[in-house]
Each structure stands twice: as C-alpha cells, then as structure tokens.
Structure I
C-alpha cells in the first residue's frame, strides 16, 4: 500500500479512522463519545504523521502542556492550542461572541500566563455569566 511520511502504511490507519468516525454515524439519535489520546512532539516522525492523520476526525482537542504541569499548575491545558469545532452549534450567539473576545485576549499571552489567568478568574466566579462579567473589570 501507499506509505506515508514517517514510514506509516496508509492502509494501517483505515480501520482506526473508521472506528473514530463511528461517533458521527449513530442512527436513530443518541450519541457516542470516543476519547483518544496522542503523544506528540516526541521526535518521532511516525508519531507526528499518525497524529496529523487523526487530528481531523475529532470534534474537540485539549492540548496538555508539560511546561505548565512542571510548574504544578493544573489543569495543565494549553488554551491557545485547545478548542472545539463547531462551537457555534453548542453555544448561544452572545456567549460565543464573548468566548471569541476572550480568545483574542488570551492569544498573545504565554501558555502558562493564559491558564493561570483563566484559573484565577474561574475560581472567583460561580457561573459563566459571572465569569464574563468579571472580564469587564
């Protein structure tokens, strides 16, 4: 079969891709949630190729950050690299607008500063409305 960069046979990825795609193909309603993890930035080209092949099959990505974890800040999430596709279908338009503004505020920040900022604001509020109101201060 076709060999991808990094020495991965493209056919070897077809069954796993079909499995991960199953979450979208549930008939008669209901849902299927599949949680998967991938270790990247290992120096292995094969790891990166496999990650890139599956990256498009997910609806949401949470990127954990070793540097944040080493600083003992949890959850050690890289906010700028994490996100949800089609968030416009999950969130009311007014709240979605606030989320986009928040992302613009967080984007220029260092990963550690961004998560510490968010954690601090979240600890001081009980609801999303309170959280977004606190951003105005």
Structure II
C-alpha cells in the first residue's frame, strides 16, 4: 500500500521545485508537466522497471509494477482535474489546463471516508478479504461523491 501511495504522490513532486519560482510561476509549474499524460506514459514503465529490479524478490512482475505506477499517477491527475485549479493534461504539447471545478481542493466529504477506509485496510492483516473490502468501500464512497 505504501508504494501505491508513493505512486499516487509522484505528480506532486513538482512542489520541490517551488523555491526556484515566483508565486505566480508556481501556479503554472504546479500541476503542470508532472500532471500530464505524457509524463505518466513516460514515467510508469521507467518506474515499473526500476521497482522490478529493486524489489526482484517480491514476485511482482515489471508489468504489474508499471500498472501500479500508471494507475496511481493517472487517478491522481484525474482527481486534480476535478478542482478549480486545473491540470496540464496535455503538457508539454499544450499549456491548456483541464478543470471540471466539481470539488474543492481539500474536500473533507471526499477525503475523510476514503482515508478512514484506507486506515482500516492498513490495520487489517495482509491476506484477508476484509482488507480488499475496505479498499473497495473507500473507493466507491469517494467516487460516488
């Protein structure tokens, strides 16, 4: 679960570049190229390959690692596009920001049910149907919202 959380967080690594930019520039840099389909398609197989080499005794294939990183980053970018800030889906080819403006950036009605279910799943034993159930419940509740 922790590597999945890492995969989901990767698009926001652009905040580490914030000190290099003015406040106005930061608005364009954040949710820019790291939130693009180009970035996701480029980084997913690269990270999948790296993790398959690093965690070779895990029994997880390169393809599965690639899917983990792809889905983590892809869902992050899709969720960020639901806010008013928008995301640079098409960067570096277009600077157009996609924004559906349907949820607040830090929406507790979306975040809290999902977070509670993730915490319950983390507490559950690794190989138990309850863990899968709680993950699904959290995803369904937050997605239906």
Structure III
C-alpha cells in the first residue's frame, strides 16, 4: 500500500477517510456565489478573500470527525482550493480544532486516482456533481446529515 511501507507484515493497515472541506466542513455563507468565488481566485490567488466566502464551519460534521478520531480512524482533510490558500486553510483548521491527520490539496480527478490506489479508503463529500467520480468509495453526505460518516466507517 502506498504510504504504509514502514508497517510490519502483521500490523493492520490503519483506517483512513478523506473528507472534502468545501461544502461539508466549510459552509458557504450567504454572500457566496460560484461567480464571486472564481473572481476572487482569479484576481488575487494568494488572498484569503476566496476562503472567507466559506463563512461557517459545520459543527455537526466536526463532531462526527471527532467521533471517528476517537475510534482511531485517520481523517485526511481534502481541499480543491488552490495551493496558495492551503496555508490559510491549515491555520483555520487548527484554530477551529478540526481533527485531521493531514491536509491534501488536490483536484477532484487526482483524488479519484488516489482512491483507486488506496484499497480501504473512503471519501466523504457534499458535492452532488462528484457523486459518480469517486466510484463506490465516494460517499455523498448532506451537510445536515453528517451522522452518515460514522455509520459507514
């Protein structure tokens, strides 16, 4: 398995889930529109202004992540934001005490490829347009029904 080369043969491979930040953890505020978001990214990619459009944090989803974390499940937070915003997102994740083992900055297609290489991983997302992209490992979770994450793993 990729990333687990240092485990002994008899050690179990840790369970890992990927959680997409946009729309599931970071909720867009009332001023969010896709056009406004793209415009802010285009004019100043290193600015927090695009990240600030995701005004709220889904506390129900964070609570479910803590329950997974207590069951020794590695939680990797995935973002499709540009790499320039990854540092600001990491600061926000730390400030809001979201339990994550790592932050993955990628694209939806690259994430789908990674999931095929990792045999036991699942990805939780709230993007309906990505429902078929991840195959059987992609699980659509509505932001109001985050308890599904705990039932799957």
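Figure out for me which of the structures I, II, III the number -12500 belongs to, where helix-only ellipticity at 222 nm (-39500 (n - 2.57) for each DSSP H run of 4 or more, over all residues; to 500) was derived from the coordinates. Derived from I, not from the others.
Given a value of 15 for relative contact order in percent (Cα under 8 Å, 6 or more apart), calculated from one of I, II, III, which structure does it belong to? For relative contact order in percent (Cα under 8 Å, 6 or more apart), the value 15 is produced by structure I.
Where does the value 16.5, 49 come from, among I, II, III, when Rg and Dmax of the Cα atoms in Å is the thing being computed? This figure was derived from II.
Throughout, read-outs are computed from the coordinates displayed, never taken from laboratory work. Just so we're clear, the structure is a prediction, and the values are computed from it rather than from any experiment.
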